[in-house]
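A.B. asks: Take a look at these structures.
Throughout, read-outs are computed from the coordinates displayed, never taken from laboratory work. These figures come from a predicted structure and were not determined experimentally. Cβ atoms are built from the backbone, for glycine too; each structure is taken alone.
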Structure P
Amino acid sequence: MEATYHLNPGELNETFLKAMQLLFQDRRVKVTVEVDAETELDETDAIRTNKPYHEKLMRSIQQAEAGLIEEVNLDQYLSDASVDVH
């Protein structure tokens, strides 16, 4: 026997568990939890729906395309960041 439920985390409560116990009774069950792909935003959609982040990202892309980028020496940056300032 197999059953598929599409739930929000708040619906995983004692009532749900009791229903599972009643449905499957003394049978051993396997529980697998996964994010519903139909409701999951992919990375691109997540950025597009976060308007402030999307606008900042688009400005950064435009600046990079216009050659307005700043090169950073990561080794120097990390070295400067590790200096303990009191």
Structure Q
Amino acid sequence: MSANLLLKFRSKDTSFGVSRETLKALSKELDMAETAVVHIALANFAKATLPAYEADDGPLMESDIDRLKQSALSKMPQGRLLSKKSLVG
């Protein structure tokens, strides 16, 4: 299903909108239909503005961190250290 949107242009270009003349100039420069130019502009704005992932539940509680530390202990290597390298000095 296709939905329509009425777009009202600004009388002059600002940070929050453009004039019809600017859209026509972009359309001519890019050799694209005006509708395609608007879609590209909105797609770029959405990519720059909207989060790329769903919001999580916020910071972990101290009890969650303690449980993770306990769980990690059983997965840590055991025995003596055979070699050690450092990325810094």
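A.B. asks: For distance in nm of label points 7 Å out along Cα→Cβ at positions 49 and 73, which structure out of P, Q has the highest calculated value?
C.D. replies: Numbers: P: 4.4; Q: 5.0.
When distance in nm of label points 7 Å out along Cα→Cβ at positions 49 and 73 is computed for each of P, Q, structure Q gives the biggest number.
A.B. asks: Assuming 12.8 is mean projected area of the Cα convex hull in nm² as calculated from a single structure, say which of P, Q it is.
C.D. replies: Numbers: P: 12.8; Q: 15.1.
Going through each structure in turn, the value belongs to P.
A.B. asks: Can you rank P, Q by distance in nm of label points 7 Å out along Cα→Cβ at positions 33 and 65 and just name the one with the largest value? Spell out each step's value before the answer.
C.D. replies: On the way: P: 4.2; Q: 5.6.
Evaluating distance in nm of label points 7 Å out along Cα→Cβ at positions 33 and 65 on every structure, the highest lands on Q.
A.B. asks: When you work out mean projected area of the Cα convex hull in nm², for residues 17-56 alone for each of the structures P, Q, which one comes out largest? All intermediate terms of the calculation are to be shown ahead of the outcome.
C.D. replies: Working: P: 4.5; Q: 3.4.
By mean projected area of the Cα convex hull in nm², for residues 17-56 alone, the leading structure of P, Q is P.
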